[in-house]
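A.B. asks: There are structures below to look over.
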Structure P
Amino acid sequence: MPAGDDAPLVAQACRVWPYDTALELAAVAYALPDSGKPGERALRLVVAVLDADDAQVLSSKVSELDEDAGFALGEGGLLLDTARYDLVPGDRAFGVVVRNTARGPSCPDRRYNDALTLYLRDGDALRPVVETHLDFWARVAGEPCSWARDQLLVTEEAAFTLAVLPTARHGMADLRVQADVVRLESVAGSDLDTQTRRRETRTVRYDGHRYDTGVLENGFFWHHDPEDP
């Protein structure tokens with residue numbers, strides 16, 4: 001792996017590829033030299049497919065992550081997703097989830113977390129083909145940080161799952177992105193909360209280079225502001 005023995009590891013995840021036990025998947029993030037304190041570090045993320053016997057790197061992808069007020073990576077912040085992402089017959093992708101531990105603004109209108117990237121092997125490289133987040137939250141009505149008595153606060157949270165469809169474009173299977181949405185309505189000064197659930201979906205298709213996630217509207221396709229028509 002590109003990280004040297006003296007590179008301070010920030011987060012890591014490893015597991016045997018369940019569909020071929022001769023292979024191992026790994027995701028490792030480490031801080032670059034003189035990159036500052038936690039919350040201000042320049043990080044390098046290495047994702048790799050290894051030979052399970054001798055740990056030889058067979059395919060890899062290196063990218064950079066910069067921490068700031070809105071993003072920080074903590075221990076346990078990398079997860080491997082080995083669901084059945086059969087995008088091409090005989091060519092299964094795997095995912096890496098990067099979890100953000102930064103507090104962010106105290107009273108946001110929206111926030112998101114759990115950045116998922118799906119990778120396919122391409123010789124000695126790993127090619128990212130899908131990028132989205134998996135967890136979303138949005139304020140619909142009210143002000144969560146300045147409640148007046150009897151004020152109505154409405155929020156929605158969505159959890160994404162991806163499924164492979166039987167249809168395809170440009171040789172790659174279409175993906176169904178499903179948002180399981182929980183809507184919570186609360187009244188300040190009252191113990192009565194109302195919770196409702198709904199499900200919304202979008203289909204994401206391969207454009208010849210990567211999956212076009214524009215239809216997800218930056219992940220918030222499921223959310224509609226009260227002012228929207």
Structure Q
Amino acid sequence: MKEIRKYLAEFIGTLVLVLFACGVAGQTCAPANEGSGYLITALAFGLVIVAMAYSIGNVSGCHINPAVSIAMLISKKISVKDFCGYIVSQFLGGIAGAAILNAIVQDTGKLGTNALYNGNAGLSFLIEVILTFVFVIAILGVTSKESNGAVAGLVIGGALVLVHLLGIAFTGTSVNPARSFGPALIAGKMDGIWVFLLAPLVGGALAAIVYRFLDTDNK
């Protein structure tokens with residue numbers, strides 16, 4: 001029953017992330033020279049993480065992102081069984097969130113899908129790896145000590161805002177395979193989706209490996 005609760009929490013958290021944050025992204029749709037739309041979207045993603053961290057964080061850890069889960073697996077903070085359960089729950093939550101959003105806006109062009117930067121898969125892959133690395137290493141750092149528990153959600157939310165402020169202009173910022181897959185599936189825009197599925201996982205894994213080397217407390 002405890003495992004089911006954790007998986008349900010991950011499903012709900014990812015659903016809320018896609019519904020609200022991708023919903024805001026799709027509704028603002030500001031061009032590159034109008035920074036307010038970027039800021040609003042970045043804040044939406046960060047605020048959802050803050051809200052979910054302080055609501056379901058004590059249940060599942062509030063990963064709501066396969067890139068975070070793979071980092072926690074490499075860091076030996078979750079089991080392989082939980083990793084698999086989290087991944088399935090996150091992807092189902094992302095799909096459900098996108099389906100609900102589509103039912104509300106009734107426009108597949110406003111689901112906050114990601115896109116390759118200038119059609120360049122290689123460059124987009126690199127961008128997503130870098131963005132995810134920064135986001136996940138911030139998570140690993142702030143969650144490494146129990147004394148940071150009170151501020152962890154704020155730090156993680158702030159880190160997500162930060163990577164969005166840079167990444168939106170390039171790929172729309174994924175850093176989360178489940179967040180990208182749900183809207184892409186519902187919108188029928190699967191071109192280049194492999195970049196947004198694989199690159200965040202690579203970035204998350206690299207963050208875990210690098211943080212393990214940097215974390216002298218575990219040596």
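Every read-out reported here was derived from the displayed coordinates using simple, explicitly stated rules and does not represent laboratory data. All figures in this text were calculated on a predicted structure; none of them were measured in a lab. Cβ atoms are built from the backbone, for glycine too; each structure is taken alone.
A.B. asks: I have 4.6 for distance in nm of label points 7 Å out along Cα→Cβ at positions 146 and 170, calculated from one of the structures P, Q. Which structure is it?
C.D. replies: P
A.B. asks: So helix-only ellipticity at 222 nm (-39500 (n - 2.57) for each DSSP H run of 4 or more, over all residues; to 500), computed for just one structure, reads 0; which one of P, Q is that?
C.D. replies: P
A.B. asks: On to the next question. To which of P, Q does the computed value 12 (relative contact order in percent (Cα under 8 Å, 6 or more apart)) belong?
C.D. replies: It traces back to P.
A.B. asks: Another question, then. Matching task: 1, 8, 16, 21, 23, 16, 9, 4, 1, 0, 0 is the computed value of P(r) over Cα pairs in 5 Å bins from 0, in percent. Pick the structure from P, Q.
C.D. replies: Q
A.B. asks: Using the calculated result 19.4 for mean count of other Cβ atoms within 10 Å over residues 50-57, pick out the matching structure from P, Q.
C.D. replies: This figure was derived from Q.
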